[in-house]
Structure P
Amino acid sequence: MDFVDQIKKYYGDHVPGAVLEKNHLKAPCPFCKPDENGEKGTLVVYLSPDSYFTGYFRCLNRCRPGGFPLHFGRLMGIDPQEVPGYDPDRDPFVRDIVYPIKNLKPDIIKFTSLMTESEYAHFGEFGVSRTVVNEMKIGYNGRYLVYPYVLEDGNCYAARCILPGRPEDNFWYGDENFFKGDFQIFDTPEIERCQGGALFIVEGEDNLLTLKELGYPGIAVPTAADLEHISAVHLADIKQVFIAVANAPEAQLAAREAATRIGFKVRILKWPAHVRRGYALCDLARDKGQAFRSAVAGLIQSAKAFSPFSAPEKEHRKFFERVEQDWDGRAEGLRSGFDKLDRALSGSQGINIMGGPPKAGKSCFYMQVSTEMARRKTPVIYYDFENGRQKIYSRTLCRLVRLAEQDIRQHYDDEKVRGQIDGIRQDFRGLLQYFRVVTDRKLNPDIMRRQVDFLQHETRTDNTVVVIDSLHKLPFKDLSDRRTGIDSWLRHMEAIRDEQNVSFFVISELSRGEGGQYTQKPDLGAFKESGDIEYSADNAMILLPDWNPVDPISSKERVSSLWLVASRENSPGKIASYRLAFPYWGFVEL
């Protein structure tokens, strides 16, 4: 038996005279007192299988507030074991407070007696009837409307007084201990009545009244900022929560923060783009009149779950945008400038970690790759903890003008040398629009995310390359446990790669073998403190020089071999050999 059938049977068994009419169960209200003709009000139970409010009952005469099956069972004295959705292990919400003996009941009675046609007319402007106003025990003190904030024990210890038509003019009345925090919930008992069902949380008492007029269950907070006082524990037994706030950025932000705290069961009502700032349910009720019910139903239907996952439509669009980018050649900017490397890595995407012995040319190699990408207008952030910004720029300039750094320094006044530099300065300036060097020793993943966001926004692109030189010199919280720090950074890189469309080029150290020598065998196990490198790297490479890096006067041609030692999608093996065009700080793929 599915849940809807259980609900039908439950109410049918306990409400005499129940009749099923389409998606509603109707019966004489068991809580109403008969009128002079012996007639009772009509109890209606909503049974639409597609509705979030399936199982909600209410009396059309409003003899008492409605609720869901568990509340109905309490009112009727039904054994909880017979109630659909009953949880014997449920812990009820209890405040750690001793309620005072004195409450505002006499005051509320006095204020409600002062209500006149003028005050009821105020509510009638946005479609709220006298019946709903009286049901919520709203009163008048001669100048302000008085909204009683009833708590779980059924008593009121504080009320909010609002000048009609000017909600910004308000003050609290009663016991000041109940003016703040989670006591600022209008119609708190509704939470218990909606256990196992759905509930609205609304910004502003009058906006809640418009929903009460339609028969929806809900609570209100004075302002959107007060949503922060509603705890997830208090709503633990509510299955579905709808949040309705005014059409304002700060209100929407407060709603999202509340949804994040409460969890996946929240849906935030979204206003159409054309409505003005500050537009709320009262405004919609004024504008729509008799069509207000269908307008609210439309907002409910279109409200999206506050999901930790991207919407399927967004995932579909992002995937095919990426596929089309790869197919039609628009990913050309991610080319490294080395054809064999691009083929081996299938376009230089993902997390690409390269190791090698000291002085093998790892930094020089990635400087060339990253600046070539920047020349193709791909934004690059080079996180450098090895060389310094000036050295990176100087070596890039040497490579572009094909002059040794010493020649530039000694012959800068030479007309020919100046001509070569001037010819490349404009190209270098354009490169720097897309190439940013960061040497911040206080770098953390949040800073990296913000810098990626900024550069993507600044360059109006959605692809970014991040170079890290090097992995073992990234800032760690605990310097004594570098292995854990490296693994933590790799986890963050994976998230940034997936969420912000970032390709990483990371330099890693290698471990020394026997006798303190670096291995000449390209193997994944050669990475120093490799930790999660084998799991995180989309491609792991090792650059091995065929010459002696520690011999400063070596006359042998400086050729290095680059090996792909592990990959998620590509075949391991030798990628290519590279000749160092010394002293121009550039490599040539052989």
Structure Q
Amino acid sequence: MTKPKTLYAAYAALIETVLTDLVGEGVLPAGTSFANVTLEPPRDASHGDLATNAAMVLAKGAGMNPRALAESITAKLAAHPTITSAEIAGPGFINLRLAPQAWLDELAAIAQLGSDYGRSDMGGGRVVNVEYVSANPTGPMHMGHCRGAVVGDALAGLLEFAGHKVIKEYYVNDAGAQVDVLARSVHMRYREALGEEITIPEGLYPGDYLVPVGQQLAAEFGDTYAAAPEGDWLILFRTRAVAAMMDMIRADLATLGIKHDLFSSEADLQASGKVDAAEAWLREHDLVYNGVLEAPKGKAPPEDWEPVSLPLFRSTRFGDDQDRPIKKSNGAWTYFGADLAYHFQKAQTADALVDIWGADHAGTVKRIKAAVAALTSADGASPKPFEVKLVQMVQLMKGGQPFKMSKRAGNFVTLADVVDMVGKDVVRFTMLTRKPDAQMDFDFDKVVEASKDNPVFYVQYAHARIRSTLRKAAEAGFAPSDANLDRLGTEELALVARAAQFPREIEAAARAREPHRIAFYLYDLAADLHSYWNLGNDRPEKRFIVEQDGELTAARLFLGQAIGQVIRGGLGVLGVEAVESM
């Protein structure tokens, strides 16, 4: 069976055919690009069903007035059998009104495509590396990590649905000073497990989550390292502690339904010589040189400051405000230097890169983007697309007050504890109800509230309502059918029109790397479904099940089944379950 074209794809193809015809007729010049031509719902629904900017964006190249070009376009579009009118608005926008059959065809397409409705081949199989979470391996996941984890995982799901191959990667920062602090903290718990009374000094990690690690080491090594100098045990304890923390982190992420494809170790990266190789490559391409780092700007340098020659990356060539050191004066790699090599490694296996970072890293975005641009374009190639999505922190609230909870963490709220309290789906969907770069409150009272003000409830309830209706209909002897879809009226077709936007929302969200757009869309679709449902509260003839009219009931059930499929598909992209009942 031939895969049907969804509505927006079909009419976009129609507009392209019309424009190609106008090129053939000499109205538009040969070689005209249609790349900036869009097709979307009008901002005001009273203006029509679809709107295109074709005349507006192509008129200049054709040397025409936009309205004059619009007249040539509308004359051809109006001849199409499912376009009832093609009208010119304002300076040259074109609004189209569609015959009911266009929406009924889309309803049939939703049913035929099923779970593939909205799936796109836009990505063309191109590989996108999405790196997200990448929390330091020093303890359990906390709510500071949660939003970035959900945004990254939902983005990965969205890109896959839009036709990309996705590598979901976690970068393990296991080569810095923080993991030495972790090892010393574990050594304290090791001594404690051997019976010693300890007090965790300031600067070490106090959480009880390190107790089992210390106990395991005590069982394995006895008192071998209890009084030994640090140099005898630091590397061993660091390795064991990082491994234990990563096991804990994987388990915490699993509570959110998150599983990465690849865990890349910073320590392994440096030990393999790949950072040195990246430096050599950069020097070969005149992108790293030995130079003197500028004194701190905006204030007098410290009294003990003196100029030091360091290897500097030429990030000013790529828009940064100064060149950046890749090594410290003691020869150790700067975080930027190691990060630069890590991105170089990622770029070898992907066509595009996306990093999900906390907003506190905003100051390093420009330099790492400069580095990736340099690394992927130095031999004359186009730079590989690279984006950094910044995610703001989440404020936890309960009873109108900031919420603090600590069981095993020491001084922060763990992700696992929050998931235990409200559930995976609530956490995931809630994290996508605002743009990632906007501050948000996670209110424990509101996220479990059964109301329109709780988006996850509102969307899941819409799906549950449909499933409940289909079950009740089956008990009464009714089944969905497309035999009499022409019985559907204006209100029902308006629901189809909203559902028909799903494929274009998927592609737009994937292009923008913004999975929250799908959450916003699902809320709007759920609102339309609930509004339609409520018509039947006072008007029995508007209900899905009209017992005295089997044909109309079967058509409405077919509609409800399709709307449920779209909601289920959208929630699936976001990693949220479409519940059967509530």
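FYI, it's all coordinate maths here, none of it is from the lab. Nothing here was measured: the structure is a model prediction, and the numbers come from that model. Cβ atoms are built from the backbone, for glycine too; each structure is taken alone.
One table, with the values for the structure above:
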{"quantity": "For distance in nm of label points 7 Å out along Cα→Cβ at positions 450 and 482 computed as 3.6, the structure of P, Q it came from", "calculated": "Q"}
{"quantity": "Source structure (of P, Q) for mean count of other Cβ atoms within 10 Å over residues 50-57, computed value 22.5", "calculated": "Q"}
{"quantity": "Structure from which -15500 was derived, helix-only ellipticity at 222 nm (-39500 (n - 2.57) for each DSSP H run of 4 or more, over all residues; to 500), options P, Q", "calculated": "Q"}
{"quantity": "Per FRET efficiency 1/(1 + (r/R0)^6) of positions 242 and 338 (r between Cβ atoms, R0 = 30 Å, to 0.05), the highest-valued of structures P, Q", "calculated": "Q"}
{"quantity": "Comparison of P, Q by distance in nm of label points 7 Å out along Cα→Cβ at positions 74 and 506 - largest value held by", "calculated": "P"}
{"quantity": "Which of P, Q leads on mean count of other Cβ atoms within 10 Å over residues 90-97, largest value", "calculated": "Q"}
{"quantity": "Label whose coordinates, when relative contact order in percent (Cα under 8 Å, 6 or more apart) is calculated, return 15 (choices P, Q)", "calculated": "Q"}
{"quantity": "Label whose coordinates, when distance in nm of label points 7 Å out along Cα→Cβ at positions 18 and 218 is calculated, return 7.8 (choices P, Q)", "calculated": "Q"}
{"quantity": "Structures P, Q, by distance in nm of label points 7 Å out along Cα→Cβ at positions 42 and 442: label with the highest value", "calculated": "P"}
